[in-house]
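K.L.:
Pasting the structures here.
Taken together, the values in this text are just the output of simple stated rules run on the coordinates, not laboratory data. Because the structure is predicted, anything quoted here is derived from the model rather than measured. Cβ atoms are built from the backbone, for glycine too; each structure is taken alone.
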Structure 1
């Protein structure tokens with residue numbers, strides 16, 4: 001797609017954007033926003049800022065009317081408005097986001113605020129948000145959206161902090177073993193496996209924009225297989241959940 005084409009065609013609404021819209025929907029308690037509503041305008045500005053940082057533009061790109069329509073799309077999923085729903089539901093992603101945050105208003109608020117902070121800080125480089133290779137083929141974005149997922153991976157892949165984590169664990173235990181399944185690359189592959197293991201960032205994604213420095217305790221050492229399994233589908237597993245799964249499967253064989 002050329003730059004001119006990108007400027008003319010509005011991109012589909014993303015998980016991040018629907019999370020922000022759902023957060024505003026809950027603040028408004030499902031009501032149709034009044035003309036000139038400042039919160040609608042603020043959300044429009046935020047979404048435009050995100051897309052323009054990625055090279056998109058246009059007079060209709062996430063304008064206030066479009067934001068209002070998305071809010072009413074969301075009302076179609078709200079059981080409280082089943083007798084007087086808003087506009088026809090927009091797409092499958094709305095259902096997913098609605099279900100992901102159902103009954104978790106505080107988690108929704110924290111996630112939406114983290115996304116807003118990340119957009120304001122311009123943490124995504126151009127094309128991070130639209131390139132398919134920002135995540136590996138085996139990974140799906142977290143329920144909290146692509147922006148926080150990309151930020152999460154950038155912390156995991158920091159060479160400096162990863163090397164510091166490995167050095168710290170070696171000094172304390174003398175080996176680099178997966179914290180989920182116990183796999184040790186040296187035991188399996190000998191010298192070829194020396195120093196080979198991956199890091200997984202274990203803090204909640206909604207905490208990431210407030211972090212100025214990743215601590216060693218924020219990382220867990222995992223083998224490549226376990227790391228892929230953590231990120232393989234929504235919701236992501238934590239280390240304890242994956243370890244219990246591995247133990248359960250092994251004992252069922």
Structure 2
């Protein structure tokens with residue numbers, strides 16, 4: 001494919017976190033660190049954690065790319081960088097189109113507000129006008145199947161109900177780039193099937209997708225290519241069936 005079809009470009013991305021420095025802060029410790037800068041530097045370097053290390057790949061228009069790897073491999077961190085929630089320590093991430101991040105569904109809800117109020121709140125955060133949301137409100141509630149709870153505060157919802165409402169708002173329009181983190185495993189079995197069908201519909205409509213799931217069956221079914229991460233580094237990029245087989249064998253040896 002030519003470069004003009006690239007929708008997401010991840011260019012030598014590294015992401016560093018520092019573990020525990022702020023947690024253990026005290027004025028006494030700050031004074032000691034001030035008088036002993038070499039010890040402060042050594043302690044900081046010791047607690048540096050690289051969640052991603054020199055990761056490079058492209059996602060092309062209409063392509064579905066899956067990220068696989070064990071817990072802590074850097075998959076969700078990578079998605080948050082693409083979504084713009086985080087900025088890489090090194091390297092660059094570019095998204096060439098409108099991005100819809102389905103990460104931590106419902107995180108933007110106000111638990112004290114009702115389902116109806118949260119539709120307008122969350123929709124406004126996503127850039128939808130009140131008029132647009134009013135015109136599509138019935139569609140949102142129909143998909144979420146939450147009409148009986150429309151005036152109930154979200155704090156009284158189960159996690160599955162929250163996910164259903166958030167998914168219904170997030171998929172209201174077809175974005176150019178969809179960032180998906182384990183959302184197809186939320187809710188009951190019927191809603192999982194429904195959400196997968198919705199995502200397949202978006203894919204058929206030409207939406208570019210970057211997808212994380214621990215379900216290798218979903219990865220093989222939905223993805224055109226796979227990026228295999230391990231401890232923040234790219235192990236390989238290639239065919240979903242081949243890489244999922246190799247990944248399964250790799251995990252079986254641990």
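K.L.:
Of the structures labelled 1, 2, which one yields -12500 when helix-only ellipticity at 222 nm (-39500 (n - 2.57) for each DSSP H run of 4 or more, over all residues; to 500) is computed from its coordinates?
P.N.:
2
K.L.:
Shifting gears a bit: Looking just at relative contact order in percent (Cα under 8 Å, 6 or more apart), which of the labels 1, 2 belongs to the structure with the highest value?
P.N.:
Ranking 1, 2 on relative contact order in percent (Cα under 8 Å, 6 or more apart), first place is 2.
K.L.:
Kindly point out which one of 1, 2 the value 0.50 was derived from, the read-out being FRET efficiency 1/(1 + (r/R0)^6) of positions 152 and 240 (r between Cβ atoms, R0 = 41 Å, to 0.05).
P.N.:
2
K.L.:
Continuing with the same structure: For which of 1, 2 does semi-axes √(5λ) of the Cα gyration tensor in Å, for residues 104-215 alone, calculated from the coordinates, equal 31, 16, 14?
P.N.:
1
K.L.:
Kindly point out which one of 1, 2 the value 66, 42, 32 was derived from, the read-out being Cα extents along the principal axes in Å.
P.N.:
Clearly, the read-out refers to 1.
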